[in-house]
Each structure stands twice: as C-alpha cells, then as structure tokens.
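Trainee: These notes open a run of structures that come right after.
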Structure P
Amino acid sequence: MTSLAPGTVLPPFAMHDIDLAQITEFMDLMGDVNPVHTDEALTARLGLRGPVAQGPASLAYVINMLIAWRADGFLERLEFRFRDTVTVGDTVTAGGVVQTVEDIEGGELVQCGVSLELQTGAEVLSGAASMRLPAAAPAES
C-alpha cells in the first residue's frame, strides 16, 4: 500500500547564482565550444540575458531534485521540453508533483510532473518523470 498520493509536492531543489565558472566547467566537461556559453557580447547581440547555461545542466537540476527526494528510487523515464534559458546570475528551482501512483510488483510506479523555474517564476523546463520506488519495509511490532 502506498503512502504517496496524487498532489503530493516534491521537495524543491534550488541552485543559486549560477555563474560563468560553473557554465565554463560544464562546457569543458561536455567538450562544448559554442560561444553562446561564454561570450557576453554575442549573447547581447542575440538578445539574450547573458551567457547561456547548457540545457543538460538544467535537466540535471531536475534529476538532482528527484534523487534528493527518493535516492532509493529508479528514474525509469523522463520526458521534458525546454521553454527558456538559464543565464549567469540566475537562480533556478526544480520541483515536482505526484500525478499518479500505481502498485507494482516490488513497489510503486510514481508518475510526476516536473519543472525548473527561474527566480522570476518563468518556466525553463517542464515535463514528466516516472520513478520506480521500492516497497516500504514492513513495520516492526
């Protein structure tokens, strides 16, 4: 039997004051050479708010939120759409809400709506996640 119910809000996961060093480090890690991540003059010409953080970093914040919520779970599926960009100086918060809970062999399959928002409330990413959670240990008597 589940202790989760549709409408359960997942604990938020925030990343504060994203800076150029973080973006550059992720850029180096990925082998990404796109100047939109580091060139402030270019991003200004393009009408962007500043150097753009990589999309996979934004997605990682959502995954980190799910892991922080239930590290014992298995992220089975993640569908998402990017809606905005994260730039230098932004604070982002990942969140989620349980949509459905299904009892399955060995535990539960939980479907969640997930999102990543800027400090302004603008949505950077939205989507859905499926998590397999293990069955709760029986209570001791």
Structure Q
Amino acid sequence: MTEKHQNLVLWRLAVVLLVMGLLALGIWLLINQGPASMPIRCHFHEWTGLHCAGCGMTRATYALFQGRLLDAIGQNPFGIIIMPLALIGFGLETIGWLQKRQPPWRIPLGYHGAKIIALSFIAFMILRNLPWVPFSYLAPH
C-alpha cells in the first residue's frame, strides 16, 4: 500500500469515526433527553404545515429504543420499514468507501427497485397528508 493510499484510508477512517461519534451523541441525547432534545426540526412541516416522509422518525426511533414497535410504526410506518434497508446499504457502502473499492455486497435493487422506492416515498408523503381515514393514520401521532 502506497503512503498516499494509506493517508487516504486514514482520512476516510477519521471521517467515519467522526460521523459515528456524532451519531452516538445524537442517540445518547435521544435516549436520555427524549425527542424534544433534538436540535434539528422539520422545516418543511414548519413552513407548510404538511408532514414530509421523514416526519415522526425521531419519535419513532425513540419508541424503538424503548421497545415500543407499534408506537414507532404509528409515528412513521414507511420509515420503520425502510430504515433497516437504508442502514445496511449505508454500512456496506461505507465499508467499500473506507477500503477504496467496491463494497463487499450490495442490495440488488437496480434502477427499477430504486424507482419503486422513490415513488413509494413520494406516494407516502402525499397520502399521509390527506385528511381522511385511513390516510390520516399515516400522519405522526
């Protein structure tokens, strides 16, 4: 391994460790102080009064940390379904990025799979803002 390559790997490892440290701090704050302690608010909801596809994820994650799966699903059902896939995919891509090569494995979504997820994301965002039952149950509560 050349010195330049080794320095790049060390720099990337430092970036990953910094991000993991910030994530750990966020998780610690969430577990010990609750969702109200999170410094980032949903600007989309504040500006429009509508729920974005991510609204309720902080409270859903908090409920998951407390073992309350049904409460988490009530806050953001789409996010609870997609979060494990996103974490696995992000973790695999990070491993590949650290090693400066292809990840050891990729989730085989392809173009059509990515398109389905994107369209599902948009549909969920629209449906959760409709005021009628059963769509109103998709909004965080």
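Taken together, the values in this text are just the output of simple stated rules run on the coordinates, not laboratory data. Small disclaimer: the values here were computed from a predicted structure and weren't measured. Cβ atoms are built from the backbone, for glycine too; each structure is taken alone.
Trainee: Comparing relative contact order in percent (Cα under 8 Å, 6 or more apart) across P, Q, which structure shows the greatest value?
Mentor: P
Trainee: I have 3.1 for distance in nm of label points 7 Å out along Cα→Cβ at positions 43 and 115, calculated from one of the structures P, Q. Which structure is it?
Mentor: Of the options listed, only Q reproduces it.
Trainee: Which structure, out of P, Q, was log10 I(q)/I(0) by the Debye sum over Cα atoms at q = 0.30 Å⁻¹, for residues 51-98 alone calculated from, if the result is -1.00?
Mentor: Derived from Q, not from the others.
Trainee: To test your reading of the models, identify which of P, Q gives -22000 for helix-only ellipticity at 222 nm (-39500 (n - 2.57) for each DSSP H run of 4 or more, over all residues; to 500) when calculated.
Mentor: It traces back to Q.
Trainee: For distance in nm of label points 7 Å out along Cα→Cβ at positions 35 and 131, find whichever of P, Q sits highest and give me its label.
Mentor: Checked P, Q; max of distance in nm of label points 7 Å out along Cα→Cβ at positions 35 and 131 sits with P.
Trainee: For which of the structures P, Q does the calculation of Rg and Dmax of the Cα atoms in Å, for residues 75-122 alone return 12.4, 38?
Mentor: Q
Trainee: While we're looking at this one, here's another question. As an exercise: distance in nm of label points 7 Å out along Cα→Cβ at positions 11 and 107, calculated from one structure in P, Q, equals 3.0. Which structure is it?
Mentor: So the calculation was done on Q.
Trainee: Tell me which of P, Q gives -0.47, -0.76, -0.97 when you compute log10 I(q)/I(0) by the Debye sum over Cα atoms at q = 0.11, 0.15, 0.18 Å⁻¹.
Mentor: Only structure P yields this read-out.
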